[in-house]
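Values in this text are rule-based calculations from the coordinates and carry no lab data. The structure displayed is predicted, hence computed values, not measured ones. Cβ atoms are built from the backbone, for glycine too; each structure is taken alone.
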Structure I
Amino acid sequence: MQRINVSLDSLRAERIAAICGRDVLATILAGLKAAKQAGFAPIKINMVVMRGVNDDEIDEMVDFCIEQEFVLRLIEAMPMGTTGRNAQYLDLQPVRRRLQQERGLIATDVPGGGPARYMKTPDARLSIGFITPLSEHFCATCNRVRLAADGTMYLCLGQREQLAFGPLLRRGATDDEIVGALRSAMSLKPERHEFNEKPEKISRIMAATGG
């Protein structure tokens with residue numbers, strides 16, 4: 001393992017406590033320092049931008065990531081569970097246009113970039129990705145699946161297709177059987193999500209999904 005993603009939705013202790021349910025900002029920052037000292041690169045900071053919660057911290061987070069030489073990924077809140085179906089959603093397209101104008105951002109690529117569309121500052125001190133599942137979805141190029149701690153593989157966060165690997169592993173499945181199950185799972189991956197059309201469809205929350 002050479003690179004890591006770390007969720008950090010705010011740089012203010014009271015907001016992190018409200019979002020996470022615990023006062024863990026100091027712990028997160030200490031972990032980031034340790035990861036940097038250990039040589040992980042790139043270190044990506046995932047910030048879910050929520051209207052009225054932390055959207056006033058975007059520029060502060062940009063400056064923090066420049067200072068620490070981290071990659072920043074701004075993420076739109078997805079309507080998953082009761083916490084996702086609320087007024088906190090923020091369209092990141094205006095944010096991207098503003099940062100592009102103010103910071104002179106230009107298109108770029110980042111190793112292991114996944115669904116994010118990346119831009120960088122002209123001096124390359126900052127790479128910033130925008131993950132926009134609602135305002136500009138990336139379903140056509142999505143190659144991501146999510147394996148939860150209980151062995152369930154979710155083929156799309158916005159659909160119900162899944163495959164349980166736990167029973168296979170517990171009964172001592174062979175490598176060939178596991179490969180076959182993986183291939184079967186990939187065939188279940190849906191064409192696209194329906195967050196905009198059916199926001200009530202997925203009731204599980206990200207904290208429960210894990211992976």
Structure II
Amino acid sequence: MESKNTGIFFLKLSAPLFIVLVFSCLAFPKAESFITLNFYHSSSLNSFFEIYTYLGDGLFPTVLAVLLLIWRKYELGIKVLSSFLLSGLVAQILKTIFHAPRPKVFLANGTYPYFIDGVTHSGLTSFPSGHSTTAFALAATLAFNTQSKYKTLAYFLLATLTLYSRIYLGQHFLEDTTAGVFIGTSTAIGVEYLSKRVKFRLPKKSSRINNEPITIEF
């Protein structure tokens with residue numbers, strides 16, 4: 001199941017998801033959709049999602065980018081770091097603009113019993129979901145740079161589960177994660193587009209011996 005069109009394949013997976021998420025956000029009040037999506041909780045699932053959600057934490061793509069650079073996969077490493085930083089910047093700017101209350105603040109009347117002490121955040125930084133943004137920026141970037149549709153599908157599913165982890169842990173509403181899908185994927189598309197306009201040419205061994213700098217071709 002190999003293809004050079006894995007980027008298109010990822011978008012074909014993400015577009016229907018995004019449409020369903022947008023429709024759900026428009027059709028149902030955010031408190032109702034939040035409670036509905038949290039229909040079941042258990043201590044084992046709590047433990048799983050508390051760890052799993054770190055796939056959307058900023059440390060994960062940073063470490064991955066560093067490892068890719070160490071493994072001399074320079075172009076992919078730069079793309080991963082760029083998509084993470086740019087999407088994260090957009091998400092943080094929007095958080096300061098909207099000041100949206102997190103579920104723990106919005107549902108402070110005791111109607112929701114599954115908030116996790118020491119894990120669930122409060123405050124006014126709910127929109128958009130930073131973890132969802134990071135997860136989809138990373139997944140899209142990796143999908144655009146592989147020839148395997150199996151890997152692309154895996155990246156998409158891992159990112160989608162990260163999205164759900166934010167709702168399960170009571171950190172975000174559905175609309176917050178939906179925005180994360182759009183911001184992360186759009187940023188990855190932008191980085192991929194720019195990478196085709198700016199070519200990074202690394203020096204050969206002989207060039208490094210002569211201390212020749214890395215050049216950027218436009």
Assuming 14.6 is Kirkwood radius over Cα pairs in Å, for residues 30-125 alone as calculated from a single structure, say which of I, II it is.
I
Among I, II, structure where Cα extents along the principal axes in Å as derived comes to 53, 42, 36:
I
Work out distance in nm of label points 7 Å out along Cα→Cβ at positions 46 and 150 for each of structures I, II, then name the structure with the largest result.
II
Which entry (I, II) yields the derived value 17 for relative contact order in percent (Cα under 8 Å, 6 or more apart):
I
Given a value of -9000 for helix-only ellipticity at 222 nm (-39500 (n - 2.57) for each DSSP H run of 4 or more, over all residues; to 500), calculated from one of I, II, which structure does it belong to?
I
